[in-house]
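So, here come the structures, one by one.
Rule-based calculations on the coordinates, nothing more; no lab input. A quick note: this is a predicted structure, and the numbers were derived from the prediction, not measured. Cβ atoms are built from the backbone, for glycine too; each structure is taken alone.
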Structure 1
Amino acid sequence: MSHYRLEVIMPPAPAEKIGELLDQIMAPYCENNDLPEDRDDNSALYEWAAQESQAFWDFFVVGGRFAGSKLEASLDPEKFDQFQNELQERGITVSGITFGKPTLSPASQEKDVDQLWRDYFPGTTEHCPLFSHSNNQYDSDDTLPSDICTLAEVPANYRCAHLMIATPQFNYRKKDSESSTWDGPIACEWQIQKSIWNGSNFIDSAWDGSVAGAVDMFRNLIEHRNEDYKAVIEPKPDWLCITVDYHS
């Protein structure tokens with residue numbers, strides 16, 4: 001059982017609604033799902049995931065052990081290497097027991113490490129995001145900068161293990177006077193993984209793991225679809241890109 005870094009791309013939403021929408025997007029792929037007795041508009045997604053064994057998580061949290069990963073990718077690589085080298089030169093030590101990010105041990109080192117981080121990367125975060133004291137990895141409200149950002153703000157070199165693009169679904173109107181449009185509940189429209197389980201082993205996909213590469217693949221896939229569909233589901237620069245830590 002392992003933790004994986006997932007990026008969820010979705011249309012803009014108020015901050016207070018993001019958690020609810022993310023739960024809605026992820027729900028059909030939960031390994032603990034039972035098919036609902038009361039069928040609703042999204043029940044087909046639950047059924048498809050269960051029947052095709054596409055469930056992939058039993059726990060997830062925004063940021064988690066991957067909190068700050070997009071921030072790290074945005075830093076100058078040479079300066080980041082210098083920072084890590086100085087940590088070694090100072091003899092900074094961590095606990096031999098690790099659940100997610102390494103834990104500074106003894107904890108008295110935190111103050112000096114955080115000050116060193118702020119000296120190297122002023123204006124980023126108060127606490128060094130490389131270590132466990134920087135956030136609560138089990139709390140979706142305890143995120144770091146760029147864990148929830150716009151697609152335009154994602155570093156070009158940023159990579160993840162799994163990516164989902166969530167969009168409004170087709171809304172079949174019940175009344176003849178109302179036309180059907182793409183304004184239904186938000187759900188995963190397309191997803192890709194760097195390495196895919198085929199039932200006996202993992203197989204690498206053609207995706208390079210980059211957010212930019214995945215978005216390009218999706219845009220190529222829908223290139224010849226009708227314009228009304230593309231206008232709704234094609235990711236825009238102001239769409240959100242949310243870092244998710246999930247366990248499977």
Structure 2
Amino acid sequence: MPYHNLVVNGDSYMEAYAKGKGHTDLANRLGIAQSHSLAIGGGANSRLIRTTLKHSYASSQPTFYILGIGFISRWEVAILDAKDNAFEGRWTNPQNQDYMDQWQYGWTKKHTQQLVDLKLMADVFSIPDRLEDLMYSLLSLTDSLHSRGHKILIYQQADNIYQQFLDHPRLALLKNNPVFIDGLNWQAVPWQLGQGVPPMSYGMEIHYVPDNLRHPASGHHNVLNTFLVDYIKQHQII
């Protein structure tokens with residue numbers, strides 16, 4: 001089946017990849033005429049899943065989705081004063097998207113910090129449970145897309161928390177499923193660094209970020225796209 005559109009989604013890693021026209025280059029290599037990005041910096045995995053589904057239900061043509069899974073501990077609440085954003089709605093991650101500064105009346109950074117503190121308490125021992133929840137959400141997303149003629153490929157970007165728990169029996173469904181590159185064990189960002197892709201320079205205005213967490217430099221997508229094309233062909237993803 002020919003796919004008419006390549007859509008990438010994720011957080012700032014995928015957003016930077018798309019701004020550097022990485023998704024356009026990948027679409028050309030795969031013989032797909034159109035490419036589009038839904039990625040937003042600071043986005044949580046719940047947003048990634050919701051907006052991919054939302055786009056897929058509105059798409060009348062077979063679409064190939066590529067998802068870059070982000071940090072497991074990111075979260076979101078529906079507090080944006082978004083009068084004109086019908087697609088995103090009022091959802092935001094106030095901890096990582098405070099630059100938006102368009103919160104509903106009365107919401108302050110103090111409220112965000114209170115939520116962050118509560119979430120940290122709840123997160124300490126819940127990583128396997130949250131990974132299991134993410135696994136089933138991604139499996140359901142995959143089944144939904146495939147049932148409607150779309151295809152999907154999912155990989156992990158840079159969160160090393162995943163690797164500590166992926167051998168847990170509750171996460172067995174991630175293994176031996178080619179939709180998930182190496183069962184979410186493979187990390188695209190540090191892998192690219194190891195292949196010689198330079199990290200992005202953020203300048204002096206930002207706090208220190210280690211190279212294995214920095215965005216790959218804009219436009220340096222050739223190594224990643226070569227890997228993705230080979231993987232897609234080898235595993236007959238589309």
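One of 1, 2 was used to calculate distance in nm of label points 7 Å out along Cα→Cβ at positions 14 and 190, giving 2.1; which? Walk me through the numbers on the way to the answer.
On the way: 1: 3.1; 2: 2.1.
Of the options listed, only 2 reproduces it.
-11500 is what came out when helix-only ellipticity at 222 nm (-39500 (n - 2.57) for each DSSP H run of 4 or more, over all residues; to 500) was calculated for one structure; which of 1, 2 is it?
Numbers: 1: -8000; 2: -11500.
That value comes from structure 2.
With relative contact order in percent (Cα under 8 Å, 6 or more apart) derived from the coordinates and found to be 34, which of 1, 2 does the value describe? Walk me through the intermediate numbers first.
Working: 1: 34; 2: 21.
Working through the options, I get structure 1.
When semi-axes √(5λ) of the Cα gyration tensor in Å is computed across structures 1, 2, the figure 27, 21, 20 traces back to 2.
I have 1.2 for distance in nm of label points 7 Å out along Cα→Cβ at positions 30 and 62, calculated from one of the structures 1, 2. Which structure is it?
Working: 1: 1.8; 2: 1.2.
The value was obtained from structure 2.
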